[in-house]
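Following are the structures in question.
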Structure 1
Amino acid sequence: MKTRKTCTFERNKIMKKKNRILKIGILSRDQNLYSTRRLKEAAEERGHHVEVIDYLSCYMNITSSKTSIHMKGTEISELDAIIPRIGANRTFYGTAIVRQLELTGVFSINSSISITRSRDKLRSLQLMAKEKIGMPITGFAHSPDDIDDLIQLVGNVPLVIKLLEGTQGIGVVLAETRKAAQSVIQALMGLKTNIIVQEYIKESAGADIRCLVIGNKVVAAIKRQAAPGEFRSNLHRGGSAVKVKISKEERELAIKAVKVMGLKFAGVDILRSDRGPLIMEVNSSPGIEGIERATGVEIALKVIEYLEKNAKPIGPKTRYHG
């Protein structure tokens with residue numbers, strides 16, 4: 001029986017023979033995060049050179065002659081590919097760094113524009129609506145005078161109110177009565193906060209399906225169930241996860257949603273409703289801990305394999321062979 005060490009050695013031999021050793025940058029604020037750590041381990045097991053880069057510590061020189069990115073006094077150079085792990089509240093600066101690296105010819109598994117699309121909840125919903133992708137009825141308004149009609153527009157109460165900038169279930173409120181919905185919407189509008197209002201899919205019973213998409217394939221799927229007394233199924237909110245078999249319709253819907261965003265590595269959250277699967281969100285920096293543990297699928301390895309097939313060394317072929 002082959003040990004992990006033996007398998008790693010054999011993988012490295014194959015990689016060197018194919019001359020596909022890459023220098024990969026993982027854009028992450030914390031190298032100890034599970035997803036960052038696993039991606040780094042998987043890349044190194046395949047024989048690649050990996051660097052975890054704190055993108056907020058980077059700064060750039062923007063010029064027509066030679067663009068560059070620096071960190072702590074040193075220029076970041078000779079990267080072949082990057083895996084952006086951009087925090088939701090750091091999207092603007094993070095995507096600026098991704099865009100700068102793209103200008104120098106570095107391959108990014110998720111492009112800067114695709115990350116920007118997916119992070120703007122309203123924009124992503126509008127793009128999916130244009131492509132006739134099923135999703136909960138969603139309302140958006142600016143004036144407090146429109147609240148009653150807005151509530152009616154999404155099918156009355158109960159309904160879900162979401163901050164456009166929220167993530168991991170933060171800033172998501174279930175309003176079960178009309179009075180509660182009016183009060184919450186009025187309060188948030190009074191704070192000049194952008195929100196969307198969505199129909200509540202009661203039949204989903206606090207559960208959703210998270211599909212992990214790499215390239216044009218769903219590589220793993222889990223069912224996330226909200227904790228007792230909670231309607232949000234996020235694992236960060238105490239939800240549980242189990243491996244699940246998805247339907248052909250759910251698979252095709254997840255792939256189509258990712259394609260519309262322009263992403264190549266994403267998590268797609270689907271609600272099972274009486275009128276079929278509905279897309280709730282497309283996440284451009286999906287966590288892989290819950291889905292790896294629930295399914296046993298090596299998501300990190302599949303990400304690296306995708307880079308191997310799609311990213312090419314942009315410098316001399318021998319530069320990494322020491």
Structure 2
Amino acid sequence: MSKLSLAVEIAGLKLRNPLMLSSGILGITAPLLRRVYESGAGAVVTKSIGPKPRLGHPNPTVVTLECGLLNAMGLPNPGVDEFSEELRSLKGLGIPVIASVFGERVEDYAEVARKLSDAGADAIEINCSCPTVREIGLLKVLGQDSAVIEEVTRAVKRAVKAPVFAKLTPNVTDITEIAQATERGGADGITAINTLKAMAVDIETYRPVLANVTGGLSGPAVKPVALRCVWEIAETVKIPIIGCGGVSDWRDAVEFLLCGASAVQVGTAIMHHGTEVFSSIASGIKAYLRRKGFRSVEEIVGRSHRTL
């Protein structure tokens with residue numbers, strides 16, 4: 001009998017387990033990315049990187065809610081040229097690195113992706129939306145316009161040889177339409193989902209809590225929405241899906257796998273459980289597979305679809 005393994009392969013990207021650090025959490029320096037991998041992640045995703053340095057929004061930018069985390073960071077990043085040095089320092093360490101990219105124009109996405117790929121990124125994740133940013137032209141429409149997202153995906157795909165994943169927003173009428181557009185554009189996979197647009201109000205001052213008024217909601221509150229999106233996308237496209245949104249323990253991860261995700265990203269949970277959450281989730285998935293008689297993660301990917 002073959003040995004039970006958590007290893008997965010997504011669009012040619014080989015991972016020791018299906019867990020990834022999601023973009024936006026601990027992904028801005030090489031030491032932090034390395035720390036996450038050493039804590040048990042199968043791959044790491046960088047913070048979204050643009051063509052030039054960006055400070056982001058003024059404080060307050062983050063608020064913890066009972067149901068999750070609300071943030072309006074505004075995509076602060078050092079710019080692609082400086083961050084490329086961080087990526088180069090990770091070369092040769094065997095850490096699968098997925099670089100998240102954004103830009104104001106189609107050409108920006110392609111150029112940032114090319115530079116990060118040349119610097120050592122093993123895959124590219126296109127940030128197709130950011131509910132906390134209004135002034136970056138393309139991001140205002142990219143995740144909601146199938147024609148534009150297809151164009152951007154195709155441009156990035158032409159610019160790099162590495163696998164390209166498109167991270168989709170749930171803030172749309174029909175996410176399957178957008179998913180199909182990314183597939184037509186040549187995407188090797190889809191990440192679902194980005195944060196939900198939301199807000200919070202201080203009842204004593206009568207003011208919105210965030211300086212930006214609205215922000216992106218992550219954490220446990222978005223998991224049911226994310227699961228629904230992964231399910232619908234899996235019914236629609238043939239390319240692999242990376243589930244993201246509210247994964248706090250191994251049960252959450254297994255739900256995403258059963259709904260059709262081939263891998264799962266973890267973000268907000270790190271703030272509550274530390275980077276050790278990766279090894280904890282991996283151990284839980286392995287125990288689940290053993291208890292159910294499976295020998296690989298692939299055997300449960302999309303299995304819920306086959307029960308209907």
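Throughout, read-outs are computed from the coordinates displayed, never taken from laboratory work. Computed from a predicted model, the values in this text were never measured in an experiment. Cβ atoms are built from the backbone, for glycine too; each structure is taken alone.
Source structure of the calculated read-out (Rg/Rh (Cα atoms, Kirkwood Rh), 1.01) within 1, 2: 1. Taking Kirkwood radius over Cα pairs in Å, for residues 68-123 alone as the criterion, the top structure among 1, 2 is 2, with the largest value. Taking mean count of other Cβ atoms within 10 Å over residues 60-67 as the measure, the highest value among 1, 2 is held by 2.
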